[in-house]
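Trainee: These are the structures in question, set out in turn.
No lab work stands behind these numbers, since they all come straight from the coordinates. All values derive from a computational prediction rather than experimental measurement. Cβ atoms are built from the backbone, for glycine too; each structure is taken alone.
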Structure 1
Amino acid sequence: MIKAKSLSALICLIGTFTITAVAVPQLRKTAAKEPVDYVNPYIGNISHMLVPTYPTTHLPNSMMRVFPVRNDYTSDQLGGLPLIVTHHRSRSSFNFYPYLGDESGISSKLNLSYDQEKVTPYRYQVYLDELNVSVDFAPSHQSAVYQISFDKKGAPYLVFNCKRGQIKASGKVISGHQDLDKKTAVYIYAVTDVAPAKAGVPGSSGVSWNAEPTASIALLYPNGTKKIGIRYGVSFISVDQARKNMEREIKNYDVNAIALTGRDIWNKALGKIAVSGASDKETSVFYTSLYRTCERPVCISEDGQYFSASDGKVHHDEGHPFFTDDWLWDTYRAAHPLRILINKATENDILRSYLLMAQQTGENWMPTFPGVDGDDRGMNCNHGVAIMADAWNKGLRGFDLAKAYEVCKGAIEDKSLLPWSHAVPAGELDDFYKKNGYFPALKPGEKETVANVNSWEKRQPIAVTLGTSFDEWCLSQIALGLGKTKDADHYLRASYNYRHVFNPQTGFFHPKDKDGNFIEPLDYRTSGGPGAREYYDENNGYIYRWDVQHNIGDLVSLVGGNQKFVDALEDMFNEPYPMSRWSFYNILPDHTGNVGMFSMANEPSFHIPYLYNYAGAPWRTQKRIRSLLDEWYRNDLMGVPGDEDGGGMTAFVVFSQMGFYPVTPGSPTYNIGSPCFPYVKINLGNGRFFEIKAPNASFNNKYIQSARLNGKPWDKPWFSHSDIANGGTLELVMGPVANKTWGTSAPPPSAAPMP
């Protein structure tokens with residue numbers, strides 16, 4: 001029998017892979033490209049306003065991940081070589097730099113001029129041109145290996161740093177920790193293949209030898225040393241566990257061996273979806289996007305145990321790997337639904353992990369932004385409920401639905417709905433919402449009276465009202481799954497609360513004050529202060545006009561029927577900036593990737609292009625999706641329009657390029673768009689596959705002429721999860737001119753009528 005801790009180490013990540021470093025030949029050269037060869041980590045490293053992506057080297061969902069330590073892609077200096085990045089967008093928790101020259105040039109930190117950088121998902125290489133030093137790196141899951149080569153003669157140094165903590169050396173061993181907060185730390189244990197001559201502490205003008213350990217340490221190696229290998233492990237449990245992680249995964253200093261193993265792991269992970277028939281450009285965008293969705297969440301089980309920042313304790317994982325580091329406000333929309341298709345076991349373990357976090361905090365509230373250092377309670381609403389409802393309604397059974405209902409209900413009912421509220425109990429604004437069905441806005445010039453409202457994030461009353469309406473619909477779905485019909489009816493009624501802030505005169509969702517009056521004056525393009533947070537959040541009223549993911553059918557009716565709904569969508573895509581572009585972005589910096597007032601750069605927009613399917617115009621969805629992908633997702637440095645958010649954005653690209661999208665997480669249905677590839681084959685597991693065959697699909701042949709699903713004629717712009725769960729085939733005949741009658745027989749499902 002396999003022991004629990006051994007089993008969890010075996011199945012921790014996307015593929016069930018272990019690392020064993022053995023002597024192998026140089027990396028294989030293959031005539032045909034494999035999936036990982038299409039990945040371009042530089043896509044999106046420069047963008048219009050924000051910094052959407054970093055060129056990250058890591059294995060799927062692994063603790064060990066690094067990217068270059070620099071201000072941004074345009075910098076020609078590195079602030080050191082990374083050892084681990086513990087949080088998205090953060091600098092490395094530990095880094096080091098090699099040095100060869102006058103000792104007076106050593107300090108705790110040193111900027112390194114570099115060139116010839118090459119990044120792949122499984123390997124990082126760079127040349128430090130002023131130092132004449134070559135760097136080669138490859139990661140495992142919880143450990144990694146560096147090879148540092150010195151071209152100049154002399155005695156080389158290695159200087160290691162952490163931010164808040166201590167690092168020390170003993171012989172060939174370097175170890176230490178960095179405090180991430182008061183209860184969470186990351187630990188490191190490293191070994192070099194060359195013993196240093198001496199160790200000291202770098203200062204402002206050189207090295208103090210034999211000084212007491214601090215957050216930096218300098219190691220001097222024997223004169224004439226040309227190469228230094230470094231293998232190391234990291235841990236959230238202890239230095240000793242970091243050592244065990246290293247010894248389990250990396251046996252020697254062969255970077256090439258580890259890189260080859262990593263390459264195989266990536267090909268197996270990315271190979272769960274096979275695409276063919278399109279250009280290298282589109283294929284690179286696809287596989288790069290799929291690689292991005294594998295960055296998070298992160299498996300932090302180490303030999304069957306994990307440190308939980310939720311209670312500051314080490315726990316046994318009972319044979320189920322523990323995951324964290326996930327921004328649910330972004331990832332519930334597409335990243336979690338994608339995993340349900342291609343990696344059900346991992347998704348089940350992720351859901352189990354979040355339920356455990358809820359218990360460990362003592363609050364019993366579903367997390368919203370679970371991280372290695374605890375739940376950040378970021379953004380607004382409680383969309384963790386959506387991933388539970390979605391998984392259950394699509395057949396996953398590896399988690400406790402009753403517990404999911406308890407903690408999701410607690411997060412909605414007992415915790416404050418205030419944006420970015422850090423475990424603030426429900427208060428007067430929550431009571432107002434429950435009584436009146438909407439979150440109240442302040443009148444123009446009215447000062448905030450509620451103490452717990454974040455001074456920067458504000459109340460976000462429309463975002464909170466619409467998002468909570470969706471969350472309550474998801475909660476009703478979980479209640480149905482448990483046979484709690486009374487609760488299901490209650491939350492279904494509550495899911496219609498968005499109606500309370502719909503303005504029938506304008507057709508927009510419009511903030512109301514506590515007296516029930518619409519806020520006036522209001523410009524749906526720009527009102528609401530920085531990020532429109534006084535009323536919306538990061539996006540303007542044009543985006544939140546469509547934020548009723550669970551009940552688009554009712555929204556069509558509210559707007560005035562199919563034609564008015566289509567006209568309103570077209571109006572959004574064609575509404576110009578009301579001011580200069582720089583002035584607009586000064587107000588709404590997250591609202592980039594614009595097509596009119598539509599923003600391709602932010603997650604609340606992603607379902608919008610599919611909404612024509614609900615109003616009898618699927619051909620417009622097909623046209624719009626292909627143009628948006630072509631305009632904003634490209635194989636270049638500016639090929640991502642906004643923050644990628646750990647798979648939140650790129651999962652949209654993966655789905656949309658395949659030709660379908662989960663508009664309503666929690667509903668076991670998918671909207672059909674327009675495939676970018678003539679052929680797609682999705683490995684659903686257990687020998688089952690879902691194939692999409694669109695032989696002549698291209699940018700010009702974007703329109704569906706006819707369709708067959710599982711051999712039968714299909715005239716709906718959607719299909720259910722049950723249609724493909726056991727495998728299936730969607731056949732699409734594509735053409736250059738829209739067939740405006742295809743897909744008009746029945747719109748995608750919406751919420752049930754209010755009880």
Structure 2
Amino acid sequence: MISTAVRLARVETAGELAAALLMLLSYPCLVVAAALPNLWFFAVAGAVSYVTDWFLHQRRAYLINRLGKARAGVSVRFLLRELTLVLLLAQMNLANDRVFSAAIVCFLAFYGMQAPHAALVTLIRNRRKLPFNTRNIDLTGLKVTDAPPSLLMSRAAEKILHLDVFAVIGFLVYAHGGPVAFAYTGTVLTLGLGVLYTLALAPYLMRRRRPANAAKALEFMDGWLRAYKPTTVLYFSGSADSAYQVNMWLEPLAEMKGERPLVILRERAIHLQLADTALPVLCVPGAVHLMNMDLSTVRVALYPANVGKNIHLLRVPTMKHVFVGHGDSDKLASVNPFSKAYDEVWTAGKAGRDRYALADVGVRDEDIVEVGRPQLAGIEPWDGTAATGIPTILYAPTWEGWTDDPGNTSLLLAGVNIVRNLVESPTPVRVLYKPHPFTGTVDRRAKQAHDRVVAVLAEANAKRAADPAWAARVAEGTAERAAARAQLTAVQAELDSLAVQGTSSEGDPAVMSRDSMADPALTARLADLRRRWNEAYWRSLSSWEHKVVTGPMPHLYDCFNESDALVSDISSVVSDFVATGKPYAITDSAELGEEEFKRQNTAARAALVLDNKASRIGELVRAVVDPAGDVLTGARADIKQYLLGPDEPTSLERFTEAVRELARKADVRLLQQAAMGQTGETGPGSLLEGEARAEMEQHAAERRADEELAADVQEGNTR
């Protein structure tokens with residue numbers, strides 16, 4: 001029962017757990033103390049309730065949110081404390097005292113002012129909302145006024161409720177035999193400060209204190225779009241924890257030469273989770289607002305995910321629409337029938353093309369373009385030599401997915417066996433375990449399996465640390481690791497201090513948009529700090545110690561570069577790891593059998609296939625320490641070409657050329673439609689005659705000039 005309560009409360013530290021237990025315990029203690037009555041017991045319980053409530057709010061503990069859902073929100077908790085104070089006064093035979101009446105009037109008036117205060121806070125927040133959020137878009141011509149001080153707006157309900165402490169202290173002092181002036185002074189302070197707090201908010205409702213209204217803001221944004229003339233849009237909608245799906249496309253989009261890219265997001269939560277980028281970003285939650293925006297210059301729209309809100313841009317006929325996805329694998333999600341809604345589907349290599357042909361979901365072969373995976377540029381290829389020292393094996397299972405298919409993830413049936421066989425390998429290895437960020441979000445069994453894997457690794461680390469045979473390795477490099485940890489702490493502190501202002505959910509969205517212009521010097525500084533963080537992170541780890549790697553840093557690809565082999569599932573993790581050329585194993589969790597498993601899953605054709613017992617894991621270790629005996633080396637080279645395409649031209653070059661080719665197709669279609677409207681002819685031979693052909697050539701020349709100008713500007717900015 002206790003473990004269930006802890007899990008439901010989602011406390012993250014021992015301090016939070018202690019504060020939560022003390023806060024929940026303090027309220028029945030207040031009731032008991034008031035009923036006895038015991039003034040000192042009441043004072044101590046009341047102080048504990050105040051302090052723990054404040055602490056949990058400061059930590060933004062999940063329990064605070066859960067209490068609100070259980071009708072025990074912050075207002076109810078404060079009211080309960082005040083009611084127990086009234087009960088205490090009554091039990092101390094003060095019910096006929098004027099101070100008793102003053103306490104009731106004070107608390108009634110105090111709660112009466114909560115309504116106008118809350119209304120003002122809500123109105124100010126609503127009227128400060130622009131119909132969009134931006135990043136790296138100059139809003140100088142748009143009226144965006146300064147936000148009210150965070151002292152007034154941040155956690156406003158909690159702050160005004162805490163003003164009752166003056167009255168509570170005053171009444172307790174009086175009950176203890178103190179002068180009546182304490183009670184009345186506390187009352188005046190509580191009510192007076194509450195009134196002043198409410199009045200301090202009122203000026204921010206004045207028109208001159210408010211930013212531009214929605215109509216003016218949308219008009220300004222249309223003007224910006226006409227001036228900027230975006231040519232390529234990266235469009236994304238999803239939940240906050242799916243931000244990685246759009247983040248992976250930011251760098252390839254930014255590296256395209258001669259384009260004017262724009263990132264369009266649909267949820268403010270995604271906007272807050274977006275990675276650092278110098279690209280212009282426009283977040284438009286309202287479908288009507290988006291559909292009314294002037295996107296007439298956009299020729300190509302890229303979609304990393306198949307979601308319902310895609311239809312709000314897919315309906316625009318002046319641009320070509322492309323599904324680029326957020327990974328390339330043999331999962332069913334990679335051949336979603338919705339993909340036929342797009343003009344083209346871009347895959348990494350021929351494997352993606354063949355996958356759609358086999359699935360027969362309505363995507364035509366001529367609409368598939370192989371562009372590689374431009375995100376993989378930072379992956380270091382294997383040099384073919386044996387691993388030195390203790391080999392590092394990366395276990396990176398995918399999540400459980402939305403179905404009960406046992407083949408979704410190895411974690412449920414094989415995870416513990418994989419890790420246990422690795423840590424007990426006759427040839428010692430180091431295990432890096434990087435779970436998918438969605439692990440356990442759908443199936444609690446996946447979270448339990450994850451916890452068991454973490455426990456196995458912790459137990460293995462403890463055994464090695466205590467084993468005399470490992471003493472030399474354990475002691476090796478202690479000073480260097482300590483120095484690396486110190487550097488890691490210092491770099492992390494600097495990263496925190498330079499955190500992008502727009503990532504704070506406490507900030508004012510309008511001001512965050514206004515002040516979000518990219519600073520090239522800051523961007524370069526952050527990139528350098530992240531590089532140093534990554535280097536220090538790996539140097540801070542022992543070569544013998546197993547490690548659980550979670551969070552956005554280090555990136556999965558950094559784990560690829562650090563490891564000598566991979567164990568994973570059928571997912572884009574394997575498809576991306578293929579770029580390294582290193583050995584890898586895939587788990588047949590559905591127990592299809594090796595032959596059928598390889599027939600159904602392309603990436604498995606160059607993999608060591610494991611059953612749920614992971615009994616063959618030793619073969620993967622041997623391939624790492626003795627590459628000459630690795631029979632799958634040639635197969636991995638072939639599958640790399642099949643999955644990811646050729647090394648030359650580079651994936652980024654192919655991606656960029658695909659964007660430009662599709663933009664040309666969009667231009668041709670628009671000119672054909674214009675020519676058809678002018679001549680009224682519909683025959684294929686008549687559409688590009690005369691003026692229409694000349695117009696197309698002129699338009700193409702103008703586009704080339706725009707591309708050259710953008711390239712020159714970008715080159716100048718990088719010097």
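Trainee: If you rank structures 1, 2 by distance in nm of label points 7 Å out along Cα→Cβ at positions 136 and 496, which sits at the top with the largest value? Write down the numbers at each step before the final one.
Mentor: Working: 1: 6.7; 2: 2.7.
Evaluating distance in nm of label points 7 Å out along Cα→Cβ at positions 136 and 496 on every structure, the highest lands on 1.
Trainee: If you work out mean count of other Cβ atoms within 10 Å over residues 464-471 for 1, 2, which one comes out largest?
Mentor: 1
Trainee: When distance in nm of label points 7 Å out along Cα→Cβ at positions 112 and 536 is compared over structures 1, 2, which one is greatest? Don't skip to the end; give the middle numbers.
Mentor: Numbers: 1: 4.4; 2: 5.7.
Once distance in nm of label points 7 Å out along Cα→Cβ at positions 112 and 536 is tallied for 1, 2, the winner is 2.
Trainee: Tell me which structure, out of 1, 2, gives -16500 once helix-only ellipticity at 222 nm (-39500 (n - 2.57) for each DSSP H run of 4 or more, over all residues; to 500) is calculated. List each step's numbers first, then the result.
Mentor: Numbers: 1: -8000; 2: -16500.
Traced to structure 2.
Trainee: Related question: Could you tell me which structure in 1, 2 was used to calculate Kirkwood radius over Cα pairs in Å as 27.0? Walk me through the numbers on the way to the answer.
Mentor: On the way: 1: 27.0; 2: 30.0.
The read-out was computed on structure 1.
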